[in-house]
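Trainee: Once you scroll down, you'll see the structures, which are given as structure tokens.
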Structure 1
Amino acid sequence: MKPRVEIRYCSLCRWLLRSAWLAQEILSTFNDDVGEVALIPGEKGQFQILVDERLIWCRLADDGFPEAKVIKQRLRDHIAPDRDLGHNDR
């Protein structure tokens, strides 16, 4: 079974577009490796990314919003550690 990615975002803060953009980046890079990317409205101020319920990014703990490059690296490290991300690994 392919991994499930969840992006939990605060809808009150209007972070849907940021979430959708990251979902697009994930799907375009990992289209054959990811089973699903879910956008989930969450609690006030929340912005978290989980892979199979494992937290790989938290806006509060990681001090802000991620660059796509960082999320791709963390996702790769979890689902395909040997995969080369090309320019995203430099």
Structure 2
Amino acid sequence: MADGFDIHLNEEQAQRLKLVAEAAGVDPAAYAVQVLEEAIEAGGSIGLQEYPAHWVQEDEERWVEYERTGETVPLEDALRDFHAHLAKRLAEKA
């Protein structure tokens, strides 16, 4: 049986954790423990579920557009949009 251990987050991971925890109205450490507990209870199945059809369709459309134009979305823009959407979803759950 494990005695426990510390998990190191780099600066970017810590900032992202802080943002989502604040959006959920909880302490970042408590939020991280909650997420880990949910993952453990899920028995490792997190990430294996199928994605909603509209996500798959959007991905396909974006790929077709990329192949046509060769243009991409800057990572900073994509991450900003992702974090804004995540914060909104978490606020809706609260």
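Readers should treat all values here as calculations from the given coordinates under stated rules, not as data from a laboratory. Predicted, not measured: the structure shown is a model, and the values here were computed from it. Cβ atoms are built from the backbone, for glycine too; each structure is taken alone.
Trainee: Comparing structures 1, 2 by distance in nm of label points 7 Å out along Cα→Cβ at positions 23 and 39, which one has the largest value? Spell out each step's value before the answer.
Mentor: On the way: 1: 0.5; 2: 1.8.
Biggest value here belongs to 2.
Trainee: Moving to a separate point now. Rank structures 1, 2 by mean count of other Cβ atoms within 10 Å over residues 7-14 and report only the one at the top, that is, the highest.
Mentor: Working: 1: 17.1; 2: 9.4.
Evaluating mean count of other Cβ atoms within 10 Å over residues 7-14 on every structure, the highest lands on 1.
Trainee: Here is a follow-up. Which structure, out of 1, 2, was helix-only ellipticity at 222 nm (-39500 (n - 2.57) for each DSSP H run of 4 or more, over all residues; to 500) calculated from, if the result is -22500? Write out the running numbers ahead of the final one.
Mentor: Details: 1: -9000; 2: -22500.
Working through the options, I get structure 2.
Trainee: Out of 1, 2, which has the highest value for relative contact order in percent (Cα under 8 Å, 6 or more apart)?
Mentor: Top value of relative contact order in percent (Cα under 8 Å, 6 or more apart), among 1, 2, belongs to structure 2.
Trainee: Please state which of the structures 1, 2 yields 12.4, 38 when Rg and Dmax of the Cα atoms in Å is computed from it. Could you put the intermediate results ahead of the total?
Mentor: Details: 1: 12.4, 38; 2: 16.9, 54.
Label of the originating structure: 1.
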